[in-house]
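Next up: some structures, all given as structure tokens.
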Structure I
Amino acid sequence: MPANPISIHATVWRSLLGAAVSIALIGLYVQLFTGAGKTVDLDSLWRILRDVGLELLLIYLLFQLLQAYFRARRYALLLAAAGDPARPPFFGMYLITVVRNMAADLLPARLGELAYVVMLNRGYRVGVDAGLSSLSISMVFDVAILVPIILALTLAPLAAATPQLNMLIAAAVLIVLVVLAFLIMFAGMRHLGALTYKAAARIDSRLLTRLAKLFTGLARAYERTRDAGVFVQTLAYTVAVRVVKYVGLYVLFLAVTQPNFPELATLAPWKVLGTLLASEAAASLPIPAFMSFGVYEGGGILALAMFGIDAAQATLAVLALHICSQAVDYLLGGVCLLVFLFIVPQRARNPRRGGA
């Protein structure tokens, strides 16, 4: 089917807007820190990237592959629990997971994660409701596991009480969000579907009818997943994902800082973890930045500044870290996307419109 020119134009404009926002944010950081007598320029950034430790970079790549393995296992577990008749082979699930890792930060507020649902539906005819349920439950578990991590960071020997208070507030907010998410998924989704059906019947709207079917299908998928009793296994996979992810990112942080920023390379691991969490939190905001550039850096710079690190060094280090992580993710994701397109049978590429 030919591409919709309106859709293409909208995608181009969104990409241009995202690139403009990212350039503006990074330019703002450069201007601020150059104005303070510091030097942040492309030559400095290129030298940093050129000197990144190759051995540690390769170790990070291996950790990314291992992280994708645990994510794929978790997705497969939740898909099976949702009751969808389609059963993608694990190799296909692994390819989709790596592509999802690549696409997650491509759009604001992590909307790129929806690539996972699209590939399951078009590649293996998995129902959209089953794909969305496995994705959303995984995301809630990913958020929930941050609560004990943040609480553990409050026990670290921080220099002031303010960071501890901020972390406690962040943990409380996450707890509220997780509780609300579970209530909506396992208690409110079926009611939402019923209300949408009533609204659709009242105004005779096909769009609302399709939306009501999606809500109802999601409610069934959530209920089947809950009744399957897989949440303990899901939590175990989530812990494995987080441990592997942050160990890998710490290795990458060392790859960037050891040859270039000795002061940063000796930071306590909990400070590095706090920086990574702050960057991720900023990248999840609905700010239309391209691949989260500029937004991700803002969170990391703020965290490092709170730990007393020079702002110019923080800017270069976090930007280099982000570039390296994205380069690895897009290398792996691009390869897996090509393999996926070649191995998925043509007969499976027609999306299934039915639910789980």
Structure II
Amino acid sequence: MSPPRCGAELTRGLHEAMAAIPEMYVLGEDVLDPYGGAFKITKGMSEAWPGRVITTPISEASLFGVASGMAMRGLRPVLEVMFGDFITLGFDQIVNGISKFREMYDDQVTLPLVVRTPMGGRRGYGPTHSQSLEKFLLGVPNIRVVATSEVHDLAAMITAAVADDEPVFLIENKVMYGRANLRPVDGRIGELDVVETAGPYPTLTFSGSGFTEAAATIVAYGGMVPIALEAATELIMEHEVFCEVVVISGLLPLDLDPILASLSRSGVVVTLEEGTLTGGVGAEIAARVQAEGWNDLRRPVVRVAARDGIIPSAPTLEEAVLPGVADVTRAVLAAVGARA
């Protein structure tokens, strides 16, 4: 049997959460049937759950305010922001409200809300609909930032996020929706061995050598996961360089232990993200690794990311701006002192 598509698994998770959690509501622009959202993740929900799926005006700032108010009154809203680029319109609500209310009111309120939003390019949507802006959330206290990927249990992740008593920002790479949701079978995905941490937002670590040999650790998340796994396979097949790929989901807070465990075997870390290089997720990982894993590092952490600039609409130019397999293989080979 073929594995289900990631988009279908997210939809299944939303339905399962609606059935299990009566306080849950879904709101966002164009989420009602028959449209079901720009990427069809809420398709079928308003028919199945009339009155609990709410379509809204185009006003992200007010949507964050409404969602936070619902959460403080005991509901569990799931807000779909149609494109991740538009979370910037809600930053006042996020930074000065959602992240602060629980402490400001001495734990008398909680904000169990979920913000789902697609990030990333490779769809030709141009400069204002293709960005990966999750890094801007990393400096905000009292929220969770979670990156979904094609190797995570997406239905379970949705349900866990809705049940979470903290505000959760679920980042969904938009290319992922049509891809197969791959899950480990007997400790393997494809030709690679994999171990998975426990908890609602797990980390998966892949190895092509049964975790016995590693020249480098590649840390990736979201839409960069298939690129990291393809690069790791190419490095084995073409260069006989065995890498481990650490796929994180929790960006905030960051579980550093799986990265440090892989680093202890490899001595080299290469971070990979689709967002721009300056001030990125990779910079935070590099700082943490170099502070807490210094004794195991043989070389400085290497970061691979998008070029600092806007994302073009033309496919060839978009590919030139965003990091790809060749960028990862070059970075790893340079880091381990091998020749391409």
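Every number in this text was worked out from the coordinates using simple rules, so none of it is lab data. Note that the structure is a prediction, hence the values are computed from the model and not measured. Cβ atoms are built from the backbone, for glycine too; each structure is taken alone.
Taking 42, 11, 8 as the value of semi-axes √(5λ) of the Cα gyration tensor in Å, for residues 139-210 alone derived from one of the structures shown (I, II), identify that structure.
Numbers: I: 42, 11, 8; II: 25, 14, 11.
The value was obtained from structure I.
FRET efficiency 1/(1 + (r/R0)^6) of positions 99 and 155 (r between Cβ atoms, R0 = 35 Å, to 0.05) was computed and gave 0.40; which structure, I, II, did it come from? Traced to structure I. Starting from the value 0.98: which structure in I, II was Cα Rg over 2.2 N^0.38 Å calculated from? That value comes from structure II.
Computing helix-only ellipticity at 222 nm (-39500 (n - 2.57) for each DSSP H run of 4 or more, over all residues; to 500) across structures I, II gives -9000 for structure II.
State the single structure among I, II that was used to calculate mean count of other Cβ atoms within 10 Å over residues 147-154, giving 25.8.
II
When relative contact order in percent (Cα under 8 Å, 6 or more apart) is computed for each of I, II, the one that comes out at 34 is I.
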